[in-house]
Structure 1
Amino acid sequence: MNHEFPAAVPEIPVSDMDQALDYYQQKLGFNVDWGGAVGGIAGISKGECRMFLTDRDFRQYHGNAPPVTIWLNLDSKEEVDDLYGIWNAGGARMISAPESKPWHLHEFTASDLDGNLFRVFYDFSRDV
């Protein structure tokens, strides 16, 4: 068995699939790869990042509900700052601006329409 894991694919609960897909495309820059309101699940991606959006009917058997938190690990403080600028200028819901925290993460937080959070960070502990 290979002891390496592939990148995780989080499932993000949304209340209105069409509105969520529009927000993720227009405000956060994701591509819609497949799916949608029919079926209650959609796959979205940006670069190596893949996620699923699921509506209430799709989730009813599992019970998962918003909000959830997704952490996006970028490669530098500059990338964190740049993405904040892009999302902020594009009208995404920003919760906090980029800041270097005492726990050695340079991070900001954004939200989707359902209150799901994106904590976008760079771990600068390796730089210290």
Structure 2
Amino acid sequence: MSTAPELSRRERQIMDILYQRGKASATDVRESMDAAPSYSAVRAMLRILEEKGHVKHQAEGLKYVYVPTVARDKAKRSAVKHVMETFFNGSPEQIVAALLDVASTRLTPGELDRMSAMIELAKKEGKTNG
């Protein structure tokens, strides 16, 4: 499922809240939103997300609680793939270069070491093309 292109800004915001919380009622979602729309608008967006297959609801007492249907890791991979294809011509090298450019002043030596180790592991496992 490709989540990023088919979600509006508000729908992505709701999905972010659900991923952070694990599950939430419409009231919980609305209280977590900046410049929140009306309660009925949040309920309508949750219903749309459910129709699109991104969330499902379950009854907890007298209220519905919504949970994401796609695992967070799978959703992250889908979102990164979408960004890479949309803004970086499908190039992992270009997206990593952009990330390093943006984050270079905030990366700790430990983070850089872990990133280097990931690259070395990818090389050893034959995950690279060259």
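Assorted remarks:
- Computed 39 for percent of Cα pairs over 22 Å apart - originating structure among 1, 2: 1
- Here the criterion is distance in nm of label points 7 Å out along Cα→Cβ at positions 10 and 98, and among 1, 2 the highest value is seen for 2.
- Comparing FRET efficiency 1/(1 + (r/R0)^6) of positions 18 and 90 (r between Cβ atoms, R0 = 30 Å, to 0.05) across structures 1, 2, the highest figure is found for 1.
- Structure (1, 2) behind the derived value 3.2 of distance in nm of label points 7 Å out along Cα→Cβ at positions 34 and 58: 2
- Source structure (of 1, 2) for helix-only ellipticity at 222 nm (-39500 (n - 2.57) for each DSSP H run of 4 or more, over all residues; to 500), computed value -18500: 2
Taken together, the values in this text are just the output of simple stated rules run on the coordinates, not laboratory data. Computed from a predicted model, the values in this text were never measured in an experiment. Cβ atoms are built from the backbone, for glycine too; each structure is taken alone.
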